[in-house]
Structure 1
C-alpha cells in the first residue's frame, strides 16, 4: 500500500476555535473524505462542548448502522474526547470505540499482551514487520488511546518496522480501568516493557506529551539507542501557560510560587464556571494526574519537564515540531536542542504550513512525519 493511501493529507480551517479545529483535523487525518463528508454539514451545530458531543454521538450511531466502522469509531472518539469523567456516557463509549478501532484496522486481540508493572498491567501491542531489522517502542501522551494510533503502527509495520506500542500509567486503559495516574518516572514502564519482550537496541517514540516522556525515559534506559520526540515538549506547565492571557499566567505563577493554593483553586473554579473549555481541561488534568484540586493538577504539570534530565541523554535524538502548534511553542524545540548537551547526535525537523504539517504532531501530513522518522533512523543506523 502506498504510504499516503492510509491517511488523509491536508489541513482545513473547519472551526474558529483553534482547539476544536485541531480536533477536527486530528480525526480527518484518519477518516479522510468519508469522515469529513459526515462532519462538514454539521459544522454549524458545533457551538459548544455539549452540542459537539451530542452531534458526534449521532454521527457515530448513523455510521455504525451503515457499517462504516472506522468513521463510526472516529465520531465516537470525537464525542468521548470532550466528555468529563462524570458523564455516564463516557466509559461505555470508550470501550465501544477502542474495540471498533481494532476492528477497523484489522488488529487481532492476539497482538496484545499484558506486562506487569508494579501492581498494574500495561497493555502492549505488537506489530511485527516482515524481515524488519529496526524496532520502535511507541506510546502516546496526555489524552490519547493507543488504539487510535493503530493506522500509524500498521503503516510503520508495512514500512519495515517492528512496532511495540504500549500504554503506561495515566494513559488509556491503564488510567480508565486501573485508575493509575501519570508518572514522571517513565523509564520504569519502558524498562518493564523492554524486560518482558527481551528487547535491546530500540528506537523510542513518544507522541505529544510522550515527547517529554521519551526524553525522560532515555535519560535512564541505555537499551534505548535512538529517541524521537513526536513532537518536542520541554515543559508541560509552560505550554499550558502559553495558552493563557499573559496577566492570568503571571498571576497564576505568582500564586503557586507563594503557596496560595486556595486562591488558585477559587480562581480556577470561577474561570471554569464561565468557560467550558477551562472546565474540561481542569477536569481532564485532575483525572490524568490523580489530583484532588486544580492547584494539585497544576503542581503535577510542573514536574513534566525535561530540564532536569536532558543532560543525561546519550542517544541519537530526533526532535519534531510544527510552526503553528497551538499547544507547544516552537521555542521549546530550540530549548530542547540546547539542553541535550550529551546526546550522541541531535536532529531538529520543523514542519511548515506549506507541507500541511504545521500543527501539533503533524496531523495534517502524517505520511510526511513517518517518512522523516524512517529516513532519520536509516541515516544513523
Structure 2
C-alpha cells in the first residue's frame, strides 16, 4: 500500500486494489472507510480513469447557454480524439460526456462545461450515437427463473473472526424458491468453489443455469485467453449452463447480494464467532429459521421450504458424483453464457479476449453464448423485456482441447431452458 496517507492517496489505493480484484468490503475495512465513500470514488474513476482523486470544487458550473465557441470546439476535439482510440491512453477508454469533461478538466479548460452542455454540443455536431453509448438506461435482460432450480446464483463474502482468521463464505440461492445453501472455507480457489457447488447440488438439486460473477475462482482467471476454468468444466459435465454477469455490476446478482445483507444482519452480526468451525456449527440453526420461518418479500407470504414442497428435485447423488473424474476435468458439450455491455469502441471482452460487436450496439447489453460442441460464439440482443432474443452475430470459437459428450446420466430435457435462452 502507498505510504502516503492523504485522502487522495487513500482513494487511489482503494481503486487500485479493487482493479486488482480485491473486494469492496475488504478494502473499506482495511482503509477504515465506508462503502459509500468507496462507491463515490469508484464512480469517479469510471467517469474519468485518469482522475487525480482530488476534491472537486463546489462552485457552480457555467450555464449551458454561456458556452464560448472556443470551449465548444474543445469539446469536439476531445471527443474526436477519444473516439479515434489510436493512442495507448485512449485505446480502451470511454468516449461519453463524463470522459470528455474529465479530459477538459485535466487540460485546465475553464469555465468547465456541464455534462448537459457537452451533450448539447455533441448533438449539434452530429457526434452522438443512435443507441446512446454508455447509457445506464439500456435494457438489461434479467434471467427469469421459470421453476425451482431453473437458476442458481453463487457468490463469496469474506469475513474475519476475532483474532484475524479469514473465512470465505460461499452462498448459493435458488432464484425461484429463494432456498439457499452455505459453506465456509479458508480460501476461494476454484477447487474450493467446486466442492461448494457439489454440496449445493446434492442439497438443493441440480440447476439448469448457474449464475456467477467474474471472480477468478469462477471464470478460470484473467490471464490466459479462451480459458475454460474448472468451475465451468464442472458445470458443463453435470449438464449445467454457467452464466456470467457483467463485469463490475454487482447489482446484476441482486438476489444473492440481498441474501448477503440478510445473512449479515440475522446471522453474522448476532454472534461473536471464534473460528470457522464455530460458524459451521451455527449455520444449520440459521438455515432452519431461514427456510421454514423467513418469508422473502417476493414470495408473497410463503417460505422457501413452502415453495419447494412437493416439487420433484433432481439432486447430485452419490452415484452421480462418482461420474465426476478426479483432477483436471474435460470440456463437455454444452453452453456457456456471458452477459456484457458493449463499450465505446463497439466491443466486448469475454474469457480474456476482445470481440467486435459493432457501433450500432454501443451501450447495449448483449449475451454471448459459447456452444462447446459446435465450437461457436453467438451474440444475442433483447430490445426490451417483452421482445424475443435477436441473433446479431455468429463467430467460430475454436477450442484447443477435444470436447466430450455429456454423460447420459446428466442429460435432461432442456426445452424450457432453450425457450427462455435461445442459442
Structure 3
C-alpha cells in the first residue's frame, strides 16, 4: 500500500545530500517503504545486515563497497539501502566513512527498528550527515490521503466507516490493518512480541531478565493513559525502581511505548514530574476508553514528530494535570508555546469539559477540542473555531497527518 513516506523520501532525495534514516517499530513498514523508491531510481541496491552475502559486502569496508557499486563512474545517483545495519557493532564509523567518501554520488537510506534515534548528541560522529524520519503506524489521515505533509493542518476529509473501525480495532501496523482478521492479528502480535524481546532486545542490550521485561510490557497494556508508577511496577515484578526506569527507557527505544510529560509552565499547582504511558500499538489495549485515548495519543505523537522531521517547526506533546485534579489529556506546543488542547472522549457529552475552558484560559492555547469517538464525520474545519469545541474524531484526525 502507498504510504506518505514514499513521497517524503522522493522529496528528500531531490533536495538534500544527507543520508536518510528511517527509524520505527518492527513491522511498521520501513523496509517496504525503502524498497518503493526502486521504481523511481535509475540504479538501486538493497543490503540487509541479516543476509550473509550482504554482510560480507559491508564488511569489506566503505571504500571497497563504493568501488563494487562503481559510484565514481555512474552519471546518475543510485539509491543504496542499508537495512538493519545498526546490528553491526561498527555501523556508525562505517556509515561516516561511506558518506564522507561518496557524498553526492549516491542517495543513502538507512533503516532500523532501534538505535538509529538514540545517537543525537553533540559528540555523535554522524552529526550533520543524516536526517532522521520516524516511521509511524497508519493513521486516519494517511488512510484517506497518503501524501507527504507540506503544511500543519489540512481541510477535513471523510474516512470510510469500515476503514476507521478497522484502524481502531486492528491498529495501524500495515499487515493486521490490511488483513483485518482476528486470528491473523493474534498470531502476528504473538510473533512480533517474541521477536522484539527474544531477538532485538536480547541481542542489542545487556538485559538478561527478558522474561521480567516481558512481564513489564504486559502490565503496561493495562496502564495506557495512566500516570507511570515505577514503585508499584517494581513491587509487582520484584525489581528495584531504578531497574523499572531503565527498562522503560529500553522499551521506549525499541518503540514499544512512549511517555508524555506534564506541561507545567504557566500552570499554578501543576504536577511537574510524573509521566503518562502510551503504547505504539493501541490495538493490544482491551479497555475501550484507554484504547481510544491511546488512539488519539498515537495520532498526535505521529503528527508532531512528522512536523519536526519535515522541518515544519518545533513541536511537543504533553498532558495537563494540576494538584486539584483538573486534567486535559493532551497539549500540543508550537515553538514551546501552548497551541492545541485535546480531551479524548469515547461518547458524546452534553457539554464541553470544564477543564478545557480552565486550561485554555491558563495556557492561552489557540485551540481546544473535545474529540469524541462515536460522533459521525462532519465536513467542517475544526480549526476555524478558537473556543472549546466538541468535534468528531473522524473529522479532527483527518485534518492532521
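Since every read-out is calculated from the coordinates, none of them should be taken as a lab result. Since the model is a prediction, treat every value here as computed from it, not as a measurement. Cβ atoms are built from the backbone, for glycine too; each structure is taken alone.
Calculating distance in nm of label points 7 Å out along Cα→Cβ at positions 155 and 371 for structures 1, 2, 3 picks out 2 as the one with the greatest value.
Given a computed value of 29, 27, 21 for semi-axes √(5λ) of the Cα gyration tensor in Å, which structure among 1, 2, 3 does it belong to? Intermediate values should be presented prior to the final figure.
On the way: 1: 29, 27, 21; 2: 41, 28, 20; 3: 37, 25, 20.
Clearly, the read-out refers to 1.
Have a look at 1, 2, 3 and say which one yields 48, 38, 30 for Cα extents along the principal axes in Å, for residues 11-194 alone, as calculated. Label of the originating structure: 1.
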